[in-house]
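**Q** So, here come the structures, one by one.
Every number in this text was worked out from the coordinates using simple rules, so none of it is lab data. Predicted model, so just to flag it, every value in this text is computed and none were measured.
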Structure P
Amino acid sequence: MAIITLTTDFGEKDYYAGALKGAIYSELGSVNLIDITHSVSPFNTYQAAYLLRNSYKHFPKGTVHLIGVDTERTLENTHIAMAFDGHYFIGADNGILSLLTAHKQYDKLVEIALPQQEQSAFSSLDIFAKVACHIARGGTLEVIGKPFTQLKEVVDFIPVLNQNMSQLAGKIIYIDNYGNVITNITKAYFEQVRQGRPYEVMARNYRFQEIYNTYSEAINFSVPKSKRNDDGKKLALFNSSGHLEIAIYKSNLETVGGASTLLGLQYLDPVSINFL
């Protein structure tokens, strides 16, 4: 059975997500419809790209991914469908797909042009749902659009290395449910630039001399638990997606707080690595 995933900024309050699901089931009843998330911050392309990039690869090849973030069609926001890495993606050319591919070559890319297509204020419902069902049935991209050659790139997503290679300047691109803040600095790029040098991570007035690979690496388990005072410990790590993350050990935004609240770190705040 075909799979269609949904990644949107619709939230849970309004009818939008329900209407989109209903339209897809009405068009194609025999489909597995999976919510990746409907909690992307409104129009936040960085966040949508981060969430989708780290989830799509765990679905079977041939899965169709509908992206309902910043979808209104304008002269600067074309509707596109893309085949990439054995998957299909439907959305607007607003930078999400270029962030998703990370400058790797896509297999096929078309500008969506359905017969008798009208301008819509709800593109995900009126256009993307039809395209997703077409592809899920085994239809080709050529039927729903014409070749499109260049994805819109978002250059300020890439961390900046200064001229003498002594500082890698990044920014916070996502804050998760635990209050952990995730940056656009990846482990692969860090290692490429570091070349074995010692380093220091800077986030506001906080310094970190070590980047862990798991949260528990920051804990000294040889010390009796009653004497550790682990909860609330600040740490930097490369998370499961390979991004630099600033975290609080066993954080909880509803009780003890998280890195975003306790350290005052917010979306797009700077985080840098100084090489010593």
Structure Q
Amino acid sequence: MRIEKRQIVVPGQKTGPVCLTGYLLDSISVNPDILRPAVIVLPGGGYSRRSDRESEPIALQFMAMGCHAFILDYSVDPNRFPTSLRELAEAVAVIRQHGAEWKIDTNKIIPCGFSAAGHLACSLGVFWDRDFVWEAIKRTPDEIRPDGLILNYPVITSGEFKHAGSMISLLGENATKEETEAVSLENFVTEKTPKTFLWHTYTDAAVPLENSLLLAAAMRRHQVNFELHVYPAGVHGLSLASVETAGSNESLLEPSCQSWISLAKTWLSNF
């Protein structure tokens, strides 16, 4: 394994460049020319911070599946929409640009976002072909296109079932109705939105299940392929729902939800 780091610079960054860290698997003798999927891990944190529980432990899981893994330390508050979206778009373009060098299958670049970072990943999924994203960073839509999405208890809507804290951190306290509606992602799904794996828990009290249901319904209407898993119990922010990411917080240990990562592996294998 080797580690590659790149500084991501886009217009509007109030706190300077962010870092894209790549964990690249070495070639093996039986298949030295294999091109691997690239999963970009986006830890959650309400657009105000980035949770380490949803960062490296997740990257290691995808590496064990045979993927190259990347972690993007995207901008949070006081940065506002669409700064972090442009950072993710640029990260996808950088990975695609280095596809041959890093032995990446450039048709399998997949953002994986948790909670508010699920909103970030999904934002690229619905806005990748909008000029306010690609034109601002001097890229083309094809360079920043995500090929799939993995969304883990994602923030999606800015409507009735919104996560208010995420919206305030993303837009500021004085956002207009128009600005707020512009980040309610269920309203921007098209047939060009990439296929998606998503999961949520029925009892999530922070980011209601309706966020995933609204997105799934929109994808169904636009004939976007998706796989949705709803677990009957579990608090918000479970990460792997295991001892590894729960630590001493027993509420974050939920054996019934631990299967999501193996289900994601199956989804990836059928990509």
Structure R
Amino acid sequence: MIEQTRPPRSARYYTVCIGVGLLAGLLSGLFGVGGGTVIVPLLVLLLAFDQRFAAGTSLAAIVPTASVGVITYAIDGHVAWIPALILAAGAVGGAQIGTWLLPRLSQTALRWAFVAFLVAVIVSLYFVIPSRDAELELTLVTGPGLALLGLITGILAGLLGVGGGIIVVPALLLFFGTSDLVARGTSLLMMIPTAISGTVGNLRRSNVDLAAAACIGIAACTTTALGAFLAKLIDPFVGNVLFSLFLVFIASQMAVKAVRGRRQR
């Protein structure tokens, strides 16, 4: 096992972790995502974390962040509990498939395919305006559909290292007709068992900076509720526009990785 290089515990180290946590928590509550798409690149850029080490640290920080988000959304009844557990079960199984496929598939091709998927989602968000009254009902059709969505989410997470929220939230909006608030609250609940499972494995491999994860997670908890509160105030269409801009950022990141991966061949 390769020992990861940990940055010195300086004032800058803790300041960066707190700042990253505040931003990640706000985005987590606002969009129903884990915040890893912000945490990982910032840890790599600002604290020189190894990519996998940053991902492991981010996953641990997501557990308290998502928990606060779920509580905030659940207060107003914006969490579909059983569907979230079905999604989580599918995601845990899918992640195992994704990690098995990882060395067998072209990462560059996968990244470009995911960018294309995000572009399609971004465009569709301007034509689908969710109703705040729409619920996520469990039926003979939606039940298997949720399990399939969880499986696909887990596979992509294992292959690309992306969080489930950027897949689950738009999928619940577009394919299940769910309220934007229910989609976000349900997405955050789905992440908790998935993040715990992944964190346990990362701890065994010494792939987590617990001090950084604690700082980021605690800081994120202070802004997650604010993000969720703002999400409830924002008009659904405006929320779609903001979420689409966030997805543009994610797609740009993935495209850059795809270009760099091709050049390194």
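**Q** One of P, Q, R was used to calculate helix-only ellipticity at 222 nm (-39500 (n - 2.57) for each DSSP H run of 4 or more, over all residues; to 500), giving -5000; which?
**A** Values: P: -5000; Q: -8500; R: -26500.
Considering all the candidates, the number was obtained from P.
**Q** Thinking of P, Q, R, which structure, once semi-axes √(5λ) of the Cα gyration tensor in Å, for residues 164-243 alone is computed, gives back 23, 21, 10?
**A** On the way: P: 24, 16, 12; Q: 23, 21, 10; R: 28, 17, 9.
Clearly, the read-out refers to Q.
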